[in-house]
Structure 1
Amino acid sequence: MRRGLCILGLMACLAPLPAHAGWQAVERVEPYAISGKTGIELYRSIGDNGPKIGVGRTIAYTDFKLLWSRDYRPQPDGSCKLVSARPNLTITYRLPKPRDELSATTQRLWDRFIEGVTAHEKVHGEIITEMVKKIEAISIGLTVADDPDCRKIRTELTKHLGELSQEQRRRSREFDRVEMSKGGNVHQLILALVNG
């Protein structure tokens, strides 16, 4: 099982992502409650209530759970082949949601903000899904010689999985760095919410 990063609204929900080779990822939204009547109050509440990542809090977070069903088969020549690898991927977006009804003006600001934050988190979900597709592509058909008990193949597969996991994390960090830098998309969303 691997875990990762993402955001969205106030009721938990399930929705399928596009299928790949017969499987579908599931998206879940886990909202967290915030309070406030103005954009600045809502943003302060996000700072107080947002998901804790490391030592601080964040606006939103994308996480994932990935399990696999794999079929390793010893071959007549003494090798082992991974004949199938089916992922079970759940992506969870943690997003802020105001507890109370907002004024029309604040609601418009909030709608623009949460739409942009959700779009940002969906990119993290796409990066995760792409990683799983790459794992699937590397896995199916992988063969290791002189492995009649199908032990060496697991070690070989783990090397590839580590590389792909590191690539996913790097891509997510780079995306956040650009989006959250001064003048970046998330920075602009925050300014629009706070300043109206």
Structure 2
Amino acid sequence: MVKYLLLFLMSYLLGAIPTAFIVGKMAKGIDIRQHGSGNIGTTNAFRVLGIKPALMVLVVDIIKGFLGVKLGFLLIGTEWAAIFGGISAVAGHNWPIYLRFKGGKGVATACGVIIALAPKVILLLILIWVVIIWITKYVSLASVIAAFSAPIAFLLFKQPVPYVIFSFIVAAFVIYRHRTNIQRLLKGQEAKVTDKINGIRR
């Protein structure tokens, strides 16, 4: 129990590091929460800060999830511990204590978790994500469809039971965090990846 508590704290606090907020301050001297969509994820970082800072945000957020899994293996050494560490990192990103629990949507961090657990699965999910963006230009739609596809992909590649359970949990996390995006998509009001910043918080 003590090891699991330590794993949660370490993974959560790691995942809670607000990468886009820090990069926004360093690169542009701005609070990214006050620009674009107000979200501290890669998409808003791309729109507000540009491609290079956004890539930095993406890479670091992926690493957070990856390290959460590795901490689980290191501290406890089981598959269940690995997914617990990964989920804790995603929870930290989504609800960071450093920003009063107002965080991102967990896509990149979840991606890092899946890279650590099942590299073959992430290749398929990235392909789905890219194709949906290419067709629709909606990052949010691509993220929701990729999340919905995650459990199917884990089953398709015959992953261990703990990993399959994780896929359902992380899919629920990502879809829940995109609930306002889903509402805007249904209303035809969602911003496309090609849209320029117009000062409206989406």
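Just so you know, all these numbers are worked out from the coordinates, no wet-lab data involved. Worth saying up front: this structure is predicted, and the values here are computed from it rather than measured. Cβ atoms are built from the backbone, for glycine too; each structure is taken alone.
For which of 1, 2 does distance in nm of label points 7 Å out along Cα→Cβ at positions 78 and 110, calculated from the coordinates, equal 6.8? List each step's numbers first, then the result.
Values: 1: 6.8; 2: 2.5.
The correct label is 1.
Of the structures labelled 1, 2, one was used to calculate helix-only ellipticity at 222 nm (-39500 (n - 2.57) for each DSSP H run of 4 or more, over all residues; to 500), giving -23500. Name it. It must be structure 2, since only it matches. If mean count of other Cβ atoms within 10 Å over residues 46-53 is calculated from each of 1, 2, which structure is the one that comes out at 17.9? Value 17.9 for mean count of other Cβ atoms within 10 Å over residues 46-53 corresponds to 2 out of 1, 2.
One of 1, 2 was used to compute Cα Rg over 2.2 N^0.38 Å, and the answer was 1.27. Which one was it?
Details: 1: 1.27; 2: 0.99.
The structure behind it is 1.
Suppose you compute mean count of other Cβ atoms within 10 Å over residues 86-93 for every structure in 1, 2: which one lands on 20.5? It would help to have the intermediate numbers written out before the result.
Details: 1: 20.5; 2: 29.2.
Clearly, the read-out refers to 1.
For relative contact order in percent (Cα under 8 Å, 6 or more apart), the highest value in the series 1, 2 is held by structure 1.
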